[in-house]
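As structure tokens, here come the structures.
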Structure 1
Amino acid sequence: MSRRRRSRGAPAGGAQPQSDARQGPEKLRWYKADLHTHTPASNDYEEPGITYLEWLATARKRGLDIVAITDHNSVAGVDAIRSEIEWLTRLQQQNRLTDVERSNLEQWHKLANEIVVLPGFEFTATFGFHILAIYPPETTVRELEHILLRLNVPQDRLDAGSTETGASTDVISAYETIVDSGGVAIAAHANSTHGVAMRNFPFGGQTKISYTQDANLSALEVTDLESRSRKATSRFFNGSKPEYPRKMHCIQGSDAHRLSTDPRNSRRLGIGERATELLLPEPSFDAIRELFSSRWFDRTRPFRAPEKVVDHLAAARAEGPNQTQSFHETANKKGGRQTVVLADLCAFANTDGGTIFVGANARKGRVKGLTNSKQALNEIQQAITERLTPPLEPRYEIISNSGADVLRIGVDAGDEKPYCLDGSKFYVRNDAETSLALRDEIVALVLESVGLNADLVGSEEGEGTSAANESPERDKDGAAPPAVTKRTRSRKGQPSQKENDPFYLPQDGVEIVDRETRGDTTYYVVRNLRNQRSVGNVTRKGARKLWNYAITQYEDSPVKSGQIRWKENVGIVRSAKRAGKVRFDLALREGSDTRIFYGVTEEGMEGAWAQFVDEAE
């Protein structure tokens with residue numbers, strides 16, 4: 001069986017493999033990778049008696065195409081493998097090999113052509129946070145040790161393989177040092193012990209944001225990549241939260257400290273027993289680095305053994321339409337169904353990116369599929385070229401489900417916003433709804449494309465009629481119901497909030513921040529909590545679904561102070577299932593003011609707000 005081309009250098013310094021011609025983008029294929037493994041060089045390795053040849057042979061036996069050696073603050077394992085291969089090679093040149101040594105060298109050479117081994121280490125930063133540093137195969141041991149010294153690992157600890165290093169470098173500086181030295185920085189088990197995501201910490205704030213959004217951090221290694229929970233780490237870092245706007249590549253690794261899973265503790269995994277599949281042109285360090293620096297988020301997925309094959313379409317249908325996902329049974333020109341698909345593509349490109357499934361709806365039951373999937377694909381590709389500007393480059397995949405073909409189209413948030421359909425129609429995505437963008441939204445997209453902040457409100461301070469200047473009806477206790485008020489704003493126009501609490505506000509839903517009556521019509525300023533963007537001149541009649549709900553509730557059922565069930569400064573007004581999801585109307589107490597947030601989903605309730613979801617469940 002022939003093997004693929006990879007970066008220069010044999011696994012950790014062994015024999016050179018044969019090289020194939022570089023494969024083009026059309027030759028992408030899935031490679032199985034475990035980028036977090038330990039060898040006997042880590043002092044907490046649980047099977048210290050194994051040989052390094054056994055270690056690498058097991059990695060290949062598990063089907064790994066790529067493996068990274070990441071011992072604790074040490075590259076002694078990398079050095080041991082290279083030293084053994086160099087010693088056996090020298091004996092071969094001197095014709096001094098024994099039969100056992102000759103067999104071992106042959107195995108090393110065979111493995112060198114079957115698996116790419118990337119040298120690296122697991123660094124313990126200040127306060128105990130763990131970071132994976134992974135380098136090209138040709139990186140020398142001396143270079144790697146020099147990097148560890150730059151990270152303040154004491155020289156007398158370089159061979160210890162211990163998680164304890166003393167006063168090492170801080171997390172942000174470690175990211176920068178790793179990248180500047182030619183490596184890739186990945187946050188190790190980010191969502192669990194010693195992880196930078198600090199998911200279970202009651203504090204963190206700006207520190208947590210900087211640790212997980214830093215430009216030098218390539219990916220988050222997580223332990224819940226296959227979870228469908230709303231609290232799954234990959235969903236948290238999907239780019240939809242205002243405080244965490246950078247969507248992160250999420251992978252998984254075994255963190256193996258043994259060859260096979262401990263039969264007494266299934267959480268102690270063996271090498272390759274929790275791996276990631278990467279869609280690459282070749283199994284190389286450069287290809288991995290390029291992938292992690294890209295927005296190709298659909299080119300990573302958890303590896304699943306054949307007996308664990310998961311129906312990804314079924315999983316998507318169970319989740320239903322949302323901010324980044326939509327479904328259409330057809331894309332025919334007749335009846336305008338193709339235009340609806342293109343509108344979704346335009347909206348996803350203008351918002352957070354997304355995936356469209358053509359040939360299936362989001363309801364339970366049999367998948368209809370496309371009669372001629374290839375023809376449908378060609379027609380959509382042609383329509384995108386002719387009708388969408390600037391040009392878009394979606395990703396296409398035809399997937400089979402019980403004999404029915406479904407077209408999967410993925411598109412990233414665009415770099416040249418705003419995107420336009422048919423020369424005049426600008427669409428945006430709000431929750432599960434694609435809508436024509438309003439004037440303020442189009443202006444915001446233009447400003448975003450040139451790197452400016454959009455400070456969009458419906459009326460200037462001191463102008464118009466705000467709800468704060470009106471006399472709202474008093475409830476039976478004589479207390480005024482919560483009202484829309486003009487709150488103190490920062491110079492960027494955003495509402496004041498606690499700087500160190502990224503979840504001070506809900507992460508989706510809407511808030512009515514102002515209103516003004518002109519003639520017989522009331523115009524509102526509505527803030528989208530997902531992106532903190534305010535849109536003015538919204539009327540009840542012309543508002544999209546969630547905005548219409550918020551305005552209707554505000555006008556017809558104003559919140560009374562007695563309705564709110566408070567938990568300190570946050571409260572819940574009501575919850576109900578609407579548009580296929582449980583949605584919450586929430587309240588926030590700020591001094592004498594009360595702010596109301598409408599239509600917040602479970603995904604948007606983090607921090608103090610999560611307690612209301614738990615109670616509902």
Structure 2
Amino acid sequence: MLRRNILSFLLLSLFLLGCNPGTVEEFPDAPENPATPNFQNLLLSTDKAAYKPGETVLFSLETVSLPSGAKVRYKYSGNVTETTELTATNWQWTPPSTDFRGYMAEVYSVINGVERIHATTGIDVSSEWTKFPRYGFLTDFGNLSQERIDEVLDQLTKYHINGLQYYDWLGKHHQPLTMNGDVPATSWREISNKEVYFSTVDKYIKSGHKRNIRSMFYNLIYGAWENAENDGVKKEWYVFNDNTHINRDYHPLSSPFLSNIYLLDPSNAEWQAYAVQETKKVYQFLDFDGFHMDQLGNRGTRYTYQGNYLNLANTYQPFIEAVQDAIPGKVNVLNAVSQYGQQGIAAAPSSFLYTEVWGPYDSYNDLATIIKQNNVLSNHQKNTVLAAYMNYNLANNKGYFNTASVLMTNAVIFAFGGSHIELGEHMLGKEYFPNNNLQMKQDLKTALIKYYDFLTAYQNLLRDGGNFNTITLQSIDSKLGLEPWPARTGKVAYFGRLFPDKQVIHLINLTNAVSLEWRDNEGVQPPPVVVKDARVSLSFTQQVKKIWIASPDVAGGISRSLNYKQVGDKVSFTLPELQYWNMLVVEF
């Protein structure tokens with residue numbers, strides 16, 4: 001009788017578990033995870049921003065003495081590929097020769113059975129930097145010493161910045177390289193009346209190449225200074241505000257700027273030929289890797305000299321094609337201001353997509369939308385860089401960036417597979433790149449290195465294939481207010497990216513957010529409250545092989561296996577912690 005009652009109870013329990021979806025009872029208990037490793041956060045640097053297949057990586061650990069019993073392990077997508085004992089604070093490693101891979105190096109030791117992480121860094125092994133662009137900028141081309149140039153580039157190497165936009169390095173927009181007869185001038189005045197030295201630009205390019213940092217020269221694709229006709233620019237090439245070719249379209253600039261910028265028709269074949277010749281001149285004397293093309297966004301109704309309506313958005317593709325055809329082997333990228341003209345840009349031979357983000361793209365959700373739009377427009381072949389200027393109003397005056405808003409914005413951009421042009425000699429707060437009113441506090445400097453380590457180490461899960469998909473994630477103990485993307489204040493937003501043998505899940509913690517506006521104009525976004533040991537259930541029909549977690553906010557971004565329990569199509573586990581952003585990987 002007793003045995004029959006027990007059997008009946010078990011059968012009833014199983015019935016209830018299977019017939020009450022959504023109740024806490026259906027979730028199996030999630031096993032406890034090992035303790036989060038202690039993280040020392042020593043600075044681990046590499047000698048280059050990225051590496052070609054077969055290149056040797058030189059590491060430098062910033063410490064007086066090597067931690068006792070230290071080892072280094074190298075991981076690809078969370079799996080250890082090699083482990084080596086360390087006997088010095090400088091060593092080298094030759095990664096596997098497979099192209100386009102990201103690795104994480106973890107320096108650690110085990111004392112009394114307890115693991116301690118001392119340092120981490122990311123390594124990018126890619127033959128072409130444009131596959132995974134991590135874009136930065138330069139603005140100061142005065143008479144700089146080699147020491148200053150090395151200082152700037154060494155700092156950017158710590159963030160694995162593999163491409164640089166040379167902002168306002170040029171002389172006249174229609175004649176970017178100022179010449180003295182048949183040779184480049186020693187120096188010239190750029191449009192804001194600052195002096196530019198040819199030798200500084202040249203040294204930056206060459207010094208960057210030693211670190212595998214590529215150099216892109218900035219210019220508008222349709223800009224000319226006043227009196228450009230004296231330099232061979234024809235009046236028939238200009239863009240006009242009316243159909244009587246009387247009022248030329250221009251971008252007004254006042255003192256100390258040296259000229260207004262007058263617009264030319266990018267689809268005009270004669271202007272294309274003129275621009276190509278000037279671009280060839282740049283490449284003849286400076287070893288730039290490519291042309292960062294700019295525009296000014298939607299100008300409204302405009303006309304050609306002949307009085308025909310001009311759709312500027314349709315002129316970008318033919319301009320890029322003309323430059324690419326005439327100068328093969330160089331990288332071309334064109335800024336889609338608020339996505340203006342992006343469809344044609346994506347179809348053109350542009351190496352990656354670049355969007356300068358303005359209204360109406362003001363929310364975290366909008367950042368995600370731009371990246372996903374660009375994926376579709378490029379048939380998932382080109383990655384995205386966003387020019388998204390943080391704490392915009394705050395940057396009108398001297399001060400500091402809000403660490404929380406910068407990290408939250410980067411969490412969203414990186415999680416959706418984009419990158420963020422923000423780092424140069426300083427951090428960007430305005431579209432005029434030389435503006436350096438806002439500085440980074442030390443906590444932001446330290447955190448950003450880990451964010452860029454993360455972007456680099458896990459680039460194959462963040463930016464290399466997979467499809468965004470719908471998943472169901474539920475909180476067992478109500479510690480997490482989980483909501484599927486799009487983001488909402490007061491919630492933890494999650495979304496999935498499916499690979500053939502992995503389900504990647506990103507969690508963005510907006511529980512404490514006061515706004516969803518990524519720019520955080522006044523710098524008031526508070527840091528999120530850290531959630532610990534939250535029990536979670538995932539609806540998943542595949543047989544799980546392994547679950548691991550990684551976050552740029554925790555232990556240098558290392559990957560850690562989680563204990564889990566799978567019963568039917570329910571997988572339960574415990575999240576050790578969540579600050580800004582977690583990446584979960586379910587292998588099956």
**Message:** When distance in nm of label points 7 Å out along Cα→Cβ at positions 126 and 390 is computed for each of 1, 2, which one produces 4.0?
**Reply:** 1
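20.3, 74 is what came out when Rg and Dmax of the Cα atoms in Å, for residues 150-365 alone was calculated for one structure; which of 1, 2 is it? Let's see the in-between values first.
On the way: 1: 20.3, 74; 2: 17.5, 54.
Checking each candidate, the match is 1.
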**Item:** If relative contact order in percent (Cα under 8 Å, 6 or more apart) is computed and equals 14, the structure in 1, 2
**Value:** 2
**Message:** Quick check on the output: 184 is volume of the Cα convex hull per residue in Å³, derived from one of 1, 2. Which one produced it?
**Reply:** 1
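Rank structures 1, 2 by distance in nm of label points 7 Å out along Cα→Cβ at positions 118 and 142 and report only the one at the top, that is, the highest.
Structure 2 comes out on top.
Every number here is computed from the coordinates shown, using simple stated rules; none is lab data. Since this is a predicted model, take the numbers as computed values, not measurements. Cβ atoms are built from the backbone, for glycine too; each structure is taken alone.
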